[in-house]
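Multiple structures follow.
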Structure 1
Amino acid sequence: MTPQEYCQNKAAKSGSSFYYSFLSLPDQKREAITAVYAFCREVDDIVDAPGDPQVKATKLNWWHHEIDNLYNAVPQHPITMALKPVLELFSIPKEYFTEIIDGMQMDLQQQRYASFKDLSLYCYRVASVVGLISAEIFGYQDRQTLKYANDLGMAFQLTNILRDVYDDYKNDRIYIPQDELEKFGVTEHDIKTQNNNAAFKKLMKFQAERANSFYDKAFLHLPDSDRYTQRAGIIMAAIYHALLNEIINDDYQVLKHRIRLSSLRKIWIAWRTKSAENKIYKQYLKQHA
C-alpha cells in the first residue's frame, strides 16, 4: 500500500463530510487535502481509542517528533510520507500541525471548559487550524480568506459539539462552557439522564445561534476573488450547515439520538453546492472580463 493509498483509505473509512467535499478538487489538491485529513484522523483516533491516557500522551508526543521528521524531509509514517510532497507544493507552517496535536493533547488533559474563551483555544487548534491548512491548499489571493477559514473551522467544531453532547459526556467530556450550563440552569446530571427539558433546549438554541454566527462571519470575510478556489470549503460548509439545521429542526434532541445526514444526502448537497458555485464563478468572470 502506498502512502497515498493509506491516506485515501483513512479518509474514506471515516464517512466524514470532509471526504465528500474533496471530490470536487483537482487531483493534486485532492491528494494533498486527503493526506492532511488522514493526519487529523490518525491523531484524533489516538485520543478516542480506549486505553491508558499516558500511553495516548506518549503516542501524541511521538507525532510531535514525526512532524519534526517531516519538516526535516525524513518522514517515517505513511501519512507524513504522503505529506512530504504536499509541503513542496504548498506553504503550510509546521506550527499548524503541532497546534492540531496540542489540541488532541487538550482532550487528554481537560474535560471541562469554564467559558467560551477557554473553549475557543481548543476549537482553534482542532478545527480552525485545519481550515487554515485547507485554505493554503485550495489557494487564495486575498488574506481575508484566512479569516474566513478560521471562522468556518470554528463553525464546524461548534456544530460537532452540538451534535455530540451526549456521546462526549459518555467519554467524560463536556464542551459546553460551564458558565453557560449554569446560566441556563442545566446540570451534568441532566445530560447524564438525557433530560431534554426546556432549559436544555434553550441552552442548545444559544449554542446553535453562536455556530450560525460563525458561519455568517466566515462568509462575510470570503472575497469574491477567492470564492471559486475555496469551493471545497464552501461544499463542506453547506453539508455542516445542513447538519446544524437538522439539529435545530429536530428540536435539539441530541441527548436522545445522534443526528446525522445520510451519505446520499451529503452527495446531493455537494453536487448542488458545486453546481451553484460554478454558476457564481461564471458570473464573476463575466463581471471582470
Structure 2
Amino acid sequence: MVRDFHVSVMLSEAVDALHVEKGKKYIDATLGGGGHAIEIVKRGGIVLGIDVDLDAINYVEEKIKNQIANSKNATLVRGNFLQITEIARENGFEEVSGILFDLGVSSYQFDKAERGFSFQREGPLDMRMDQSLSVKAADLINGLTKAELTKLFDKYGEERFAKKIAGAIVKARLEQPIHKTTELSGIIERTTGIREKIHPATRVFQALRIAVNDEIHVLEDALGQSVRLLEDAGRIVVISFHSLEDRVVKRAFLEFEDQGLGSMVTRKPILPSEHELRENPRARSAKLRVFARTTNYE
C-alpha cells in the first residue's frame, strides 16, 4: 500500500463548514485517503465513510488504527454513494448532521498507472473507480462512432477540438485498437499540436472518466438523496474539480432552496488558499460549496 493514498483538498475548510459537534453523525461519501473522515472523528464526530475503491477502504482502516484512539467512531463501507440512503440506513445513519463529497479522482488513483486515469503514465485505458463496472474507457474509445465520440468530448470535456480528436481516434484505431493511456494522449497531442497551461489530453480524459463512471447522473441522484438524510440545520459540503460538477452542485442547491428545504450558505464557492496551492497543485481547480438544511421543514 502506498504511504500517501490521497492528499485531502481543503481539509480544514471542508470540515469547518460541516460545523462538527461531539457525538453527532456525519457521512464522508467519498472516503479516499480518509483525511476528512479522520479529522471529523478527531473533532468528536461519528463518521460513516463510503468509497467504491476497496484499496481506499483497506488503506483508511489501517490509517485509523494508527492515528486515532476512538476508532469505533468510524464505520467504513465499500459502496457507491449512489446508494447513500441504503448504506446510511443499514449502518444507523438515517439522520445525520453533515454529509461531505470530495469529488474527482484520488492521488492514489491518478498515480497508479494500471488504473488508467493519467495520460502521463502508461497503463490500460480503464478509468473505472468501481472495478466491478463492466465498461472501461478503452471500450468507449474503440467502440463509439466519430459522432458519438465528438458528442462525448464536447459534453463532458468541453473540448473545443472534439470533432478533430474524434476523427483522429477513429482513423488510428483502423490500424489497431487503442488500449493504452499513452497511445490515446499521443494521438491527441499530435492532432491538436498545441501546448497550453493544461495538457491537451486533459479534457478528453476527463470526459472518458465521467462517462465510464456516470459521474454527473450519480452526483445529481446522490445530492437529492443526501438532503433527505440531514437533520435540522444539517449541512452538505461538496468539493468539485471541474465546471460540470460545480454547475450540478450549484443547480441542486438552488433547487433545494426553491423547494423550501434550506439555503445555500456559499453564494460564491470557497477556493483553496495560496498556501495549499503551493503545497498541493492538484487543488488548483477545487471549489467548495455548502448547503444548510432548514430547521422548519415538514
Structure 3
Amino acid sequence: MPHARSLVRLSNGCKVNFGLRVVGVRPDGYHKLDSVFYPLPYPRDDLTVRRLPGSGIRVICADPDVDIENNTLTKAYAAFAEAAGAAPGIEVFLQKRIPVGAGLGGGSGNAAVLLRWLNMQSARPLDAGALAGLALTVGADAPFFLRNVPCRVQGIGESLTPVASDLSGCLLVLVCPDVQVSTRRAYADYDALILSSGSLSGQNSLTKSSSRDKRPPSFEAAQETYPCFTPGSGLANDLEAAVFPGHPQLASIKAELLRLGAEAACMSGSGSGLFGLFPRCGAEAAAKAAFELRAGHRRVFLLRL
C-alpha cells in the first residue's frame, strides 16, 4: 500500500444546462449549440492519482459503465503527453458518483481536472488557451470545467462567456433516473425530426414543453448584455423533442417537477438527467419534491445554489 503522501486526491462536480438551443450543424457533422452551463458541486467524482515509474496511465474504476481502457481520462492523458512532450506515469482510481449518460458532463469534468493537474506537473506547462483547446479535443464540455463558473456556451463548446447569475439561495432538484441516453443517438434523432418536419434547427415547434417552459429571450441577447437567469424565466431544451418519445419516463419526471412547484424544469444536455428550479422561499416544496421523486430507481439531489 503506497504511503498516503504519494497519493494526490482530485475531484470534480458536474453541470446542468439552463436551456439548450441547437443553432446549426458544422460541415464535420458537429452540432452548434447555444446554452448556459451552470456548475454544481455535487454529485461529484473523486480521483486518486498515484505516480508510477516511467510514463502511461492506468485507470481503475469499479463502475461497470466506465470503460477503463478508453475513457476521457486516458484520452486526456494521451492528448497532454503529445502536446507537452511528456507526462508522468500515473495510476488513477476513479470513484464515480456522477451518473453516466445523464447529460451532466461527468466524463468531461474528469478530463478537465486531470489536464489541470498534469499541466501543473509539467516542465513545459501549456497556457490557458492551449489547455482549453486541448480539452476540447477530449470532450465538448471539458473547456467549461477548466473555468467551472456559469458560462454561455456556444459553438461546439469552444466559445465560453461567463454570465452573471442571481440564483444564489435558489434551490435545485436534480433527478437522475436509471436510464442512460446516448448523446450520439439524441442528436441523430433530433436531425431526423428536423428533416421530417421541414423546420429549421432550433424552432420552438419541435420542443414539446409546457406553457411555463418558454424559451428565455436571453438566448437572443448579445454576449455583452447576457442577462441573469431567474427561476421564473423559463427554460427550453431543443433535444427534449428528440429524447422524450423514446424515454417517456423523462417527460413524466419533468411534468412532476412542475407539478410539485418548480418554477422551471429542463432536461440537462442530451439527458437523462432533469432538474427543477425552486425559488429561495421554496425550500419546503423542493424538499417535498426531492422526497417524492426518489421513487422508481432514481437518484435525486437537492442543492441550494
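Values quoted throughout were computed directly from the atomic coordinates according to the rules given, and no laboratory measurement underlies them. Note that this is a predicted model, so its numbers are computed, not measured. Cβ atoms are built from the backbone, for glycine too; each structure is taken alone.
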Q.
One of 1, 2, 3 was used to compute FRET efficiency 1/(1 + (r/R0)^6) of positions 93 and 253 (r between Cβ atoms, R0 = 30 Å, to 0.05), and the result was 0.15. Which label is that?
A. 1
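Looking at structures 1, 2, 3, which one was helix-only ellipticity at 222 nm (-39500 (n - 2.57) for each DSSP H run of 4 or more, over all residues; to 500) calculated from, given that it came out as -13500? Let's see the in-between values first.
Working: 1: -23500; 2: -13500; 3: -8500.
Label of the originating structure: 2.
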